[in-house]
Structure P
Amino acid sequence: MNNLIDMKNPFFILSITLFINQNVLAQENLDKVLPVRGICMSAPDPDGLDQFIDFINDELVPRKANTLVIRIGNKYQYKSHPELASENALSKSDVKKIVKACEKGNIRIIPQINLLGHQSSRNRLGNLLKAYPQFDETPHINMPEEYVWPNPDNLYCKSYCPLHPEVHKVVFDVVDEIVKAFKADAFHAGMDEVFYLGDDKCPRCQGRDKAELFAGEVSKIRNHLAQNNIELWIWGDRLLDGRTTGIGLWEASYNNTYRAIDMIPKDVVINDWHYERPDPTAVYFALKGFKVITCPWRFPDVTKTQLDIMVNLKKYATPAVKDNYQGMLHTIWTGSENFINQFYGREEVNSSRGGNWVEAFKTLFDEINKLDPDQYLEYEIK
């Protein structure tokens with residue numbers, strides 16, 4: 001036995017070489033089947049930074065996750081616009097630690113800031129509209145003392161006016177700064193659940209086609225990023241017809257922005273999120289010419305079905321669209337500290353809305369790592 005593990009033994013060298021080659025091939029094949037295997041999480045508070053990095057090292061890397069969309073928003077100490085930073089913002093040195101961990105673990109990191117929509121939350125304005133109230137698409141709608149839905153103003157989240165002549169100077173300053181800080185080659189602009197757009201009282205947007213307004217903003221952001229070869233990612237809900245599909249108001253559009261799908265550049269990457277049902281809309285985006293990533297959240301059975309749909313769509317796709325099926329991005333809609341504490345059982349998972357996002361996350365990556373990539377690589381019609 002000692003002779004077999006002798007470093008100079010040719011049989012030992014051959015067996016180790018074969019083992020390494022097999023693992024490399026398996027990883028390469030998994031990368032072909034699911035180029036994106038990721039998670040979308042909020043940026044941590046500074047005092048939660050160490051456990052966030054531990055989670056990357058101890059949980060994401062062993063699960064073969066290769067993408068981290070980190071929801072930064074105002075949680076960075078912006079030099080270009082310090083008025084937009086929150087009190088618990090990360091420093092440049094904090095971000096360097098996250099970047100270092102991701103580089104070591106071969107994880108692509110993509111920072112996210114909500115552009116256009118999500119400029120308020122419940123009864124609180126976001127920092128952009130606090131600092132620049134002139135950017136508000138609907139300044140005549142006041143923030144309530146107590147937020148309820150539904151409400152007479154149909155207020156979910158405020159939007160900035162995409163046609164305001166000064167808004168992009170501000171938002172592009174912070175976008176460029178955060179992309180540079182994270183050494184990123186892609187940026188996530190959010191752009192989901194935009195209910196306020198082309199308001200009848202907006203002096204710039206009134207009477208405009210909402211699809212054209214939405215497409216114009218996507219294109220403007222994309223074109224700005226493209227100057228530095230940065231890829232744009234967005235959520236896909238505003239590009240789906242909520243009425244015709246029956247998908248509804250939240251995961252698709254009721255205000256006609258869905259027609260923008262034929263007006264935006266094809267190199268925008270679509271994050272196609274569905275949480276209650278595994279709606280197979282990835283095929284729609286892929287056939288329209290976009291790279292698409294399926295995004296689950298809190299139901300393990302839905303998550304597993306979404307993975308099955310994604311790998312089979314890719315398997316049976318024509319060569320023209322096969323590469324458009326990019327993989328899976330698990331989404332977490334609680335603070336990263338909360339999620340990590342729940343993951344390790346230090347807190348109970350809030351299941352008031354049903355499901356369990358910790359178990360859904362575990363299910364997704366357990367199922368990914370059970371896949372036999374070879375059976376999804378080639379398909380021939382016989």
Structure Q
Amino acid sequence: MNIEQNILNLKPREESGSKTARKYTFQKDLSLFLLLTLHEKKDDYVFLFDFHEDLVILDSESKPNKMDFFQIKSKDSGNWTIGSLTKSEKDKLSIIGKLYTNKINFFKNTNSLNFISNANFSFKKLTNGDDSLKKSIIKAKELDKDDFDKINNALKTEHKLKNEPEFKDSTKFYVTKLSNKDSSTHCLGELNRLINKINPENQINAELAYKQVINEVKIRTENTVGDKSFTNIGELIEIKGISKNQFLTFLEKAGLYKSVEQEWEEIRSLLVNCGVGAIELFKYRKFWRDVTVTLIKDSNKIPLEQLRKQVQISIENNITSGKISETSNLLEIINHCYGEISSNIYDDYFIKCLIIKELNEQER
């Protein structure tokens with residue numbers, strides 16, 4: 001089987017559904033942190049969340065060939081030892097045993113196996129003489145012979161291997177700078193760095209942008225595939241992954257490539273051309289900001305989702321019926337749709353601005 005068939009046909013070893021504990025918040029933040037740090041370094045990628053491993057990175061969306069597997073574990077105190085990594089309980093694989101399962105399942109396509117944590121590693125002195133407790137990256141081939149043999153023997157026993165396991169050149173142990181008690185703060189800092197790099201004159205609220213982007217990661221991490229069958233990898237990515245192209249779209253939605261002010265100036269010009277006066281323009285401007293913030297802050301709230309659905313259906317129906325067309329100006333479109341939408345929660349101009357937002361989404 002090729003890599004795509006393998007990914008689709010091999011069921012993940014476990015699915016635990018919704019994850020709300022702090023350790024899973026750390027997992028999601030760390031996954032996003034890696035996405036942010038690798039985004040500019042890779043021409044193409046797909047991040048798969050909690051599918052086969054805590055995080056899997058494919059080297060391409062259209063023609064994947066190599067896979068990097070990341071097992072993510074947080075620790076409140078103490079260090080990782082060879083013993084804790086190779087400890088297995090009845091009918092359960094050890095940490096290192098679970099990680100190596102990916103090498104067995106995707107032998108030809110595994111680029112690397114990675115164990116990453118907020119805690120340090122307390123191994124025997126490394127072959128180059130370094131103290132493992134002072135290292136943030138440790139390669140398996142740097143391990144002391146005794147430590148290396150313990151992992152080697154554990155893998156042979158757990159997986160009943162006839163040949164020697166091949167983990168020496170592909171396995172690494174990482175210490176992340178993210179705190180497991182405040183991972184979102186560090187992740188937010190990395191997002192802020194990316195914002196300032198790609199849009200240095202931005203007026204973006206990084207915290208709100210973070211909430212929107214982490215929500216996309218959260219949805220995909222918590223989605224379960226169950227008995228779903230996929231005909232191609234694109235269908236899987238929609239449920240469990242984020243490609244580079246998708247992430248660019250998320251960044252646009254979060255305002256990273258176009259500030260709220262830039263967006264407003266474009267909308268303002270269209271409204272002025274439709275004959276909208278100064279007083280009404282002030283109302284549109286105020287609620288344009290409100291809608292932008294609310295779509296990020298309250299993205300999961302039912303009233304907002306219901307309103308968005310009303311707006312989307314109205315736009316689609318009016319296009320289908322011919323009431324609005326390519327020749328319709330913005331104000332005509334707003335008026336047609338607004339008359340079909342009711343809400344006791346949101347202001348009239350909030351709804352009108354939301355119509356513009358959703359219209360823009362459909363045009364992309």
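Brief remarks on what is shown
- Among P, Q, structure where distance in nm of label points 7 Å out along Cα→Cβ at positions 46 and 342 as derived comes to 4.5: Q
- Computed 25.2 for mean count of other Cβ atoms within 10 Å over residues 110-117 - originating structure among P, Q: P
- Entry that produces -10500 once helix-only ellipticity at 222 nm (-39500 (n - 2.57) for each DSSP H run of 4 or more, over all residues; to 500) is calculated, selected from P, Q: P
- Looking across P, Q, the calculation of mean projected area of the Cα convex hull in nm² that yields 23.3 traces back to P.
- Structure from which 3.4 was derived, distance in nm of label points 7 Å out along Cα→Cβ at positions 30 and 262, options P, Q: Q
Computed from the coordinates by the stated procedures, all read-outs in this text should not be read as laboratory data. Keep in mind that what you see is a predicted model, and the values were worked out from it rather than measured. Cβ atoms are built from the backbone, for glycine too; each structure is taken alone.
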